[in-house]
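Got some structures for you, see below.
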Structure P
Amino acid sequence: MKPRVLLYTLAPSGGDFFPVSLGYIAASLKAHDIEAVVAEVNQITKRTGQEVANFVITYKPLIVGFSVYQANIKLALQLARLVKMINPAIVVVFGGPQAGFMPKEALRQMREVDIIIRREAEFVLPALVRCIIANSDPARIKGIVFMRRDTVIETLPAPLVSDLDSLPSPYAFNVFDLRQHEAAVILTSRGCCFNCAFCYTPRAYERRIRMHSPRRVLADMSICVESRIRRFFFADPSFTFDKKRVASIMRGIIKRRWKVEIWCETRADLIDRPLLAIMAKAGVRYIAYGLESADPCVNKTLRKPIDLDSFEKIVKLTREVGIEPEVFTLYGLPGQNTESCFKTLDFLKRLGIKIMGNSAGQQLHLFFGTDIADAPLRYGIRLLKKRRPLYLSPGTDFVTEQMKRRDIITVAKAYKAMHPRNVRKGAGISLL
């Protein structure tokens, strides 16, 4: 019987945003003749706990892996404990953004977890499966953290995949049951070459951007279109970094006469009118731009200088070609006070941005792997709790020199007053 790997995505909000990154890992496992399935858990209740237990017992995985974030790591630990109760021999693996830069000593506080995978796992997990089957030394595998007796061991970093097209497609390998979805997530590139102080991505990918070819992107989309999917979310941090490549993808969509609706995100300084025009023609309906703040001094501290006049022109151009602009903003930023936050809100109002969805704003989060989280005092940030589990980053548990908790709450209420958020309730488990 083939070895089996069970990969969990923990999505409290549910929805159609299925985990494309886990899909790549599952496809890579299948390409190495290893069975793999991706499952989703919303939250733990008595019912879902029993469903998880029954599935683990039936599926008999060699490894159970979790993609962990700050928001879901406690749920992941609950599930990991459940897996170990069912069968202590199952190897529990944590990967994803939260695992990428958490202190290696955090493993001592996560006794349910056997291995942490740093960065990309497409080649690490198949190697780990072979290692377990052969009962060989995991220290030979690059890019992992594990415990041997009472010693935490971290191996050498695993190299990033240089050619993304060499990775098996999650769509071609039928990782996801597309019949259960109305939309698909497409990841056409990985990484970011910029250096924003609040962002994890540049360090995680060595400030590099690696891209799928237009041919590969269109091939993946074609599989989805054949399954009657018409909505696509392009998850690249800076989708239009290479304008010629994006134009080629858009021309391919137009040539195939697909009637699709596309969402993407990018920087306002990486786009122009000709590109916007062809994107609109191809079916791009929403573009999210990163603004963060309308205060130039704040953005300079973040190492993200933005020309507000140019930003405003791009937003207007976006709307002129028939694309709805969305704008990412943050509050509680270094050097930002309440007046500065409301200046950002006023700027959004002037642009006619709807304060909803991606434009609703959120408090800055201090994540592992970001410069601000590494040295908060240097940025005028004071953490509220001196002690927390090593696997948790500070998150939103801080105040700044300019903003106390009541100030941050005041700004949060101002955003919410303009568009109250609705959170989908419910719990369950599903195979994606």
Structure Q
Amino acid sequence: MLRHGKSSFNQERRIQGRLDASILTEAGRATARQVAEALRGITFDAIYSSPLQRAQETAAVILSSWEAEGHQPPSHTSENLREIDLPLWEGMLRSDVKAKFPDDYQCWQERPHQLHMPVPTEAGVREHFPVLAIYKQAEQFWQEILPRHAGGTILVVAHNGINRALISTAVGIAPAHYHSIQQSNCGISVLNFPSTTTQPELGAAVQLESMNLTSHVGEIFPLPRENHRGPRLLFVRHGETEWNRQSRFQGQIDVPLNDNGKAQSQKAAEFLKNVQIDFAVSSPMLRPKETAEIILQHHRAVELQFDDGLREISHGLWEGKYETEIEREFPGLLPQWKQSPETVQMPEGENLQQVWERAIATWRAIVAAAAPNSTGLVVAHDAINKAILCHLFDLQPAHFWNFKQGNGAVTVIDYPKGSDGPPVLQAMNITTHIGGGVLDKTAAGAL
């Protein structure tokens, strides 16, 4: 999934919405060519684009770049990929909207799902709820498109608002969190859907593999938003262990990094080398501790702190075992863990609700203790990271599998309005520094 390149209205700081007067800038065309290069080697069954010209031109630049190689997937436009409809604001400077519609703009910023605008119709005036409408439109797109491409790969080229709604409806994020997802110009996101030829499944069954990747356009991750005043957290999963590679359940057994895990951590260190880091917190277990220490080699003044609340989930009697052993000793429990993880009590271990409670309490304490405009490094584990990512969107343990966390991956979480304000997921599961490509090729492994 891709947001269009920088447009003339983006440059002028105007509200675009469905107004089709905005065109790609030269910088927008250049980044579209960079996207084409980043996606080279991935075979697409089709491209779907918004009919608005800034998105159509982005798709056309990408296809043109691939033409010499003979990779020309069928290209379609979809009305369900049009941008969010903001009829009273479209074409206006953002600053003028703030001045002319102060109450509505505040509602848009704080309660986007409640914003409504009067729209004239033949029958009179109806109340239009832009965010609720774009979510319904996103659901319609998935219902229309997914059955056509079961088991395939498609590229979606659209806009900031509809892309947020597409991600949200796919994984079950409510409209109230509309502004908690960032989509940069030519940022790439990857969604994995269950392979099915029947009614598409949305919600807990869909995995957000990565979100808003921007390193292919020369930005390792997005800059903080305008007037940002809270902390930024760089959230990292530890590098690979030998048990990850073997798909052997680790849990709270203290397995160190293997050589590949150390190399992944070194790549993460190079990736973050020139990023200001003001504080660092890690799980005290060996694999995140080693990962954090390697990253902090370039930030010698930062003292690494440890918090037990970031320890990996306790798998109890599963720990040290392979899936075949678990299925033999605890028949039926492993499929249940994969399908309905919130219902599983690990034998002599934890359940996800217990992980949720300690991970979220720890996260809140870290955020609350962070100085304004500071940047912190937090290194933890797969289950802990997933719990905290779910927490950002008020998702419960049933959504545990919605977010992928690769070994050595970096996720960027901002609190633009301060530590007590709502979080913004700027980018998630960045692994381009490890595998070199858009897709996460790190070992999945057991937890």
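Structure data summary
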{"quantity": "With FRET efficiency 1/(1 + (r/R0)^6) of positions 255 and 319 (r between Cβ atoms, R0 = 25 Å, to 0.05) derived as 1.00, matching label from P, Q", "calculated": "Q"}
{"quantity": "Which of P, Q yields 15.1 [mean count of other Cβ atoms within 10 Å over residues 71-78, calculated]", "calculated": "Q"}
{"quantity": "Kirkwood radius over Cα pairs in Å, for residues 247-302 alone - highest-scoring structure of P, Q", "calculated": "P"}
{"quantity": "Mean projected area of the Cα convex hull in nm² - structure with the largest value, from P, Q", "calculated": "Q"}
{"quantity": "Structures P, Q, by volume of the Cα convex hull per residue in Å³, for residues 127-294 alone: label with the highest value", "calculated": "Q"}
{"quantity": "If distance in nm of label points 7 Å out along Cα→Cβ at positions 23 and 407 is computed and equals 4.3, the structure in P, Q", "calculated": "P"}
{"quantity": "When FRET efficiency 1/(1 + (r/R0)^6) of positions 287 and 327 (r between Cβ atoms, R0 = 30 Å, to 0.05) is computed for each of P, Q, the largest belongs to", "calculated": "P"}
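We did not get these values from a lab; they are worked out from the coordinates using the rules stated. Worth saying up front: this structure is predicted, and the values here are computed from it rather than measured. Cβ atoms are built from the backbone, for glycine too; each structure is taken alone.
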